[in-house]
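Peer 1: Multiple structures follow.
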Structure I
Amino acid sequence: MKRRILLLLCLFLGVAGSARAVPEIVSLRVADVTPTSLSLVWMTNVPADPDVEIYADPGMAEPLNEQIRVQPYGAVPGMVAAAAKAKGIFLVRLLGLRPDTSYYLRAVTRESGVTDSVAYSDLLEVRTAATVLPYRRTSDGTLVPTANDLLSFRVYIRPAERTASLSGLGDLLLLENESGHAPIAAFVGEGVTSPEGVVDLNNLYGLDLQSLFFSGGEKVTLRVYRGNTLSVLTHLRRLPVPGGLLQVAAAQRGFNAADLNLDGQVDYQDFVLFKERFDLGANDGAYNPDYDFVVMAAGEISAEDRVDVKDFAWFAGQYGKAE
């Protein structure tokens, strides 16, 4: 009997010792969809190398990787790409696609230096955009040249990370609008100084797969992929009114900081959002400065700050207000 137990124990330890956890694939999204290109973005939990497999059919019988250019980080500057990869934040650009065509793709994450540690995402279907429109039609039928602005956003850096050189470099901004076909992405520090990021709104396409134009005031969701924590901070903002010339403009808050969902009134829906983030401290991975009302009004956030009763009291004073 003892011999049998010992044999079973040896078998168990052998199986357990040979099993390895594959890398995680977290917050996977299709982004930057144009008529001829797109990106896949995600995060992982170990040092790894990103790749994408692309197919013409949902059965994966027609691979297209030999025909399509697959470029990890695309044209992102080397220092920014290296910082993103070190944080486990991936972007893979696919070029040479056909307009208004469906493709099927999955993310591949290969743990660095471990040949048998590979993770594959579920298969995603995406349709490329159809048409770039350099003009928009006015109410009287006139065609007017149109371009969207570039939108800037400063990401939150936890106090514990502020001593690092170029804090925030390589974090990823993902912007989406309910009228858009897919979100657009940009890295923090790409073309600007970290912790700023700039998103080009001209890369957004509508649900009709044509260029999407904005007149100002539209609500957008900004998601920040933050390395080393696998956390995503979500911020709701409004687009500024275009100035007539192409410019870099900052994302706008609502009429009241307590209007967290930007629906024009401070109500129970905002309270639900606030309650989910109550008691989070400034160094917590899920801490979001949008909910730390008192500290944000006073100045820079310190390591001791948290969403607490002072913020609840301020929120209660705004409850019921409307735009």
Structure II
Amino acid sequence: MFLSFTKTITSTQKNYIKDVVRKFEDAVYGSNYKDPQTGYQKYIDVSSFVKMFIVNEVSRNIDGYRISSYFYKDKDSKNPKLIAGPPWDYDISYGNADYCQGNRFDLWAYGFNSICSGDYWQVPGFWDRMISDPYFVGELRAQYFDARKPGGGLNDDHLMAEIDAYSKELNEGQTRNFQKWKILGQYVWPNPQPIPFSWLGEVNELKTWLKDRLWWLDQNMPQEYITLENEPENENISFKVFPNPFLDKLFLMINVAEKQEVKLRLFTIDGKLIQEKPALLNQGQNEIGFEGITETGNIFLIEMTSKYGIKKLQKAVRVNR
């Protein structure tokens, strides 16, 4: 990890930054890295790292993770955790690379090391560690599939409309650009083959690649995010699903140490949101139901988010009539 400064910093400031990074790396490479109290979550803003992961994977940024990555740290009184961002440098992305299989839509950007193991700049190992943590994957799937819903920022219709709008806005400028620079249909590093011979061809190639990429991500987003075995013992909220297996309705038995409102969401195993509801819980035992479950599929996931942002997941299996 490199340090970037707009002005000279003191040795105290530099040592502080080194200490922040060292604590994160010690935790993420440690044996208890999945522990929410003592693992890597203690030192980073997980949501920002999830967003960075999504941006790099949707674009399949060849430079993502390993070269073109920023992190920043506010003072502790504002936010004690390390934040990923802002994103930058996406010229060699969205299929625009003819090396390290950069034109393919069906590979992981974070898997660069296995594709180009001889490259000097490799993806840091902490991304592999985090993607193996069910909590991180749960956050990843929640953010990604929420953005894929109609009206979401990663919905196909929304993205195609955005590209069309930008293409229209740039139409006069692109004409002047290619009159001056005769590069349409010509190789410019690192364009993959075949190279479109028109502006419209370039736009359509981007749209086709992006739709293919999102389809692949939909099918291949990591699945292992059930947090049934590694829940901390000192949590003051727990729930069980019954009956399990179920037919067309199921119930949650929720125990809380204090009165609070939680958010409940029911998903298919591939991350599609079926039902969502808030629930005001009283101290002690509460029973909440999901009824009229007609969605096809045999495995469902129930997510509960406490008022403190703690997420818990349970799996439910439906039996055929």
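Peer 1: Comparing distance in nm of label points 7 Å out along Cα→Cβ at positions 107 and 211 across structures I, II, which is largest? Spell out each step's value before the answer.
Peer 2: On the way: I: 3.1; II: 2.5.
Between I, II, the highest calculated value is found for I.
Peer 1: A value of 2.5 was derived for distance in nm of label points 7 Å out along Cα→Cβ at positions 83 and 123; which structure in I, II was it taken from?
Peer 2: II
Peer 1: A further question follows. Taking 0.95 as the value of FRET efficiency 1/(1 + (r/R0)^6) of positions 203 and 243 (r between Cβ atoms, R0 = 35 Å, to 0.05) derived from one of the structures shown (I, II), identify that structure.
Peer 2: Details: I: 0.95; II: 0.10.
It was calculated from structure I.
Peer 1: Suppose helix-only ellipticity at 222 nm (-39500 (n - 2.57) for each DSSP H run of 4 or more, over all residues; to 500) works out to -4500; of I, II, which structure was it derived from?
Peer 2: This value belongs to structure I.
Peer 1: To continue, here is another question. So Rg/Rh (Cα atoms, Kirkwood Rh), for residues 99-290 alone, computed for just one structure, reads 1.00; which one of I, II is that?
Peer 2: Values: I: 1.00; II: 1.11.
It was calculated from structure I.
Peer 1: Thinking of I, II, which structure, once mean count of other Cβ atoms within 10 Å over residues 179-186 is computed, gives back 22.1?
Peer 2: Checking each candidate, the match is I.
Bear in mind that the values in this text are calculations on the coordinates, not laboratory data. As the structure is a computational prediction, the values presented were derived from the model and not from experiment. Cβ atoms are built from the backbone, for glycine too; each structure is taken alone.
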